[in-house]
Structure I
Amino acid sequence: MESLEEKIKQAGDLKTLETVRIEIFGKKGVLAAEFAKMKEVPNAEKKAFAQKLNITKAKLTELFDTKKMMLEAEAIQEMMAKDGVDVSMYHGKPVSGALHPVVETMNRIIDYFVALNFSVEEGPLVEDDFHNFEALNLPKHHPARDMQDTFYLNDGMVLRTHTSPVQIRTMQKSKPPVRMISPGSVFRRDFDLTHTPMFHQVEGLMVDASGKISFANLKWILEDFLKYMFGDVKVRFRPSFFPFTEPSTEVDISCIFCKGEGCRVCSKTGWLEVLGSGMVDPNVFKAVGYEDVSGYAFGLGVERFAMLIHQIGDLRSLFEGDVRLLEQFR
């Protein structure tokens, strides 16, 4: 009895204690062997013999449980000491993170249109010819189909060149009226100071019964949106051409760097081009099965907006992960 108690007391860790447990309480342990002797004890002595063994077992069990709890507590303390963090090693003002300028700009744009009850729609990055080109009134000979602009896949699919296919998919599954924007990544084979192979667009669409949507509606919302993004700027609309809108316009703002007086950034014109827009071409409505409706659409490059807002000279710097640039947006 005393030797067994001493073994429990001398166990220095949980592994050693487990070995002692098997030796004492195991199926082939000391106590099991003692209880096996019951069959050899005379009947008159069995009761006293069993009581003595049970008392011994209870004492050893209590001693074992107490020792185990103590060793487990010590193990936890050792682990905490090993894995603990010395807070005195850290000093100085903590540095907070921030959203990437492209993400922050995208969120601002989305917030504006969501506040006007525009839905936010998404679509696949890999598109078929119909949704990316044909439904948007892009004929086979259009330059946008040229291999220098579009990433073509072996099965004839393409990496979407704009988020306009989301507009087509939305009109296919919804009846007018439609009021939506489609933010997301797009892909084109281009790489220079103002272009990257992957960039982000936000395109918008509003459609309703014929006569309810006019160019005046488009003009008002874009003027208000651009002043929301850039402050007190002038806005002008220039005639242009896009296959999916007619009439089509390029939209400019007065240069935010020189206040319209003319500088290197605006090429001495006093104006900066920021987005394209127009009234949806009837061929687009025909492709999705819409009749007797009118609507407008617009599209903008999020990186272009971020560059202007934060005065970033090279678009590629937004994707190079240069900490010196990104730290400025904390």
Structure II
Amino acid sequence: MSAAIEAHGLVKVFGSDVKALDGVSLSVEEGTVLGLLGPNGAGKTTTVRVLTTTLVPDEGQAFVNGFDVVRQPNKVRASIGLAGQYAAVDENLTGRENLRMVGQLFQLSRKDASRVADELLEHFGLTEAANRPSKTYSGGMRRRLDIAAALVVRPPVLFLDEPTTGLDPSSRNAVWAIVEDLVANGTTVLLTTQYLEEADRLADQIVVVDRGQVIAEGTAAELKSRLGETVLDLGFVDEHAAARAESIFAGSWGSVPVREGSLVELNIDAGPSQVMIALRHLDEAGIAPVTMVLREPSLDDVFLSITGRRTEADLEVGK
């Protein structure tokens, strides 16, 4: 396979000292999904803006479908689709009118624009609402219409910038199904997200960014394998007890324990015997956990272990 998207050492500085991108490099193979994962302000949207030619990098190079994003911006734009964080549809137009308008902006004939609009409305489950003003659509429907608009000219590469932010679980699942269908039919997708579950389900490769830098990359399985086979969650009566437990494991465990409030997470890579060792350490210190859960590692654990904090999306879920 060849790369549909390539970026090498991208740097972007705003003002005198805000480095939004600090040497970002990535590659997306044709017909695959790259999940660009990170919290707000990590540099995800800035990366997308550079790759879609709406922002010029201060340093580095990037190519989309073989075209240089700085030297050949028009060719890049003609070969991509983009759905941003917020639906970019005209709320006063109907769903059908929105898609026809996009088609005509791309110089399709009226007949072809109408045909493509109807095909997309059917594919995205919007035919029954086709003649309603889009301002009457739910958030999930508006998001589906926005993605449909990005596909009017059948681009080989699609950029989705946090496409499911603010959607309910049902609408989010509908968008995920659409992305999976597009990739099954050969579309290359770069997906930015704060939702670890989203990256885990959709992405063939994941790049984790934080503070404008790539801090980890690989498949979901590869990233999870960095934490060992399982994770032991130990809950304590209060934060003071958890802090004591953290201090015990900080000096005697093979990996760094992570504490959040009254919860301490330990990586386990030696089976049940290591769990018994952990409990023995606690017993010797006179500390007893009130809950104990042994589970498989998640991408959230990966992000937490790398950055020391969770994404904002997962913090919201945990509230």
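Read-outs throughout are calculated quantities, based only on the coordinates presented, and are distinct from any laboratory measurement. Computed from a predicted structure; not experimentally measured. Cβ atoms are built from the backbone, for glycine too; each structure is taken alone.
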Out of I, II, choose the structure whose coordinates give mean count of other Cβ atoms within 10 Å over residues 167-174 equal to 18.9 when calculated. I
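Assign the value 0.35, calculated as FRET efficiency 1/(1 + (r/R0)^6) of positions 231 and 287 (r between Cβ atoms, R0 = 35 Å, to 0.05), to the correct structure from I, II.
Computing FRET efficiency 1/(1 + (r/R0)^6) of positions 231 and 287 (r between Cβ atoms, R0 = 35 Å, to 0.05) on every structure in I, II gives 0.35 only for I.
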Among I, II, structure where mean count of other Cβ atoms within 10 Å over residues 63-70 as derived comes to 19.2: II
Which of I, II yields 19.1 [mean projected area of the Cα convex hull in nm², calculated]: II
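Of the structures labelled I, II, which one yields 20 when relative contact order in percent (Cα under 8 Å, 6 or more apart) is computed from its coordinates?
Values: I: 15; II: 20.
That value comes from structure II.
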Can you rank I, II by FRET efficiency 1/(1 + (r/R0)^6) of positions 103 and 143 (r between Cβ atoms, R0 = 35 Å, to 0.05) and just name the one with the largest value? II
At a computed 2.2 (distance in nm of label points 7 Å out along Cα→Cβ at positions 7 and 55), which of I, II: I
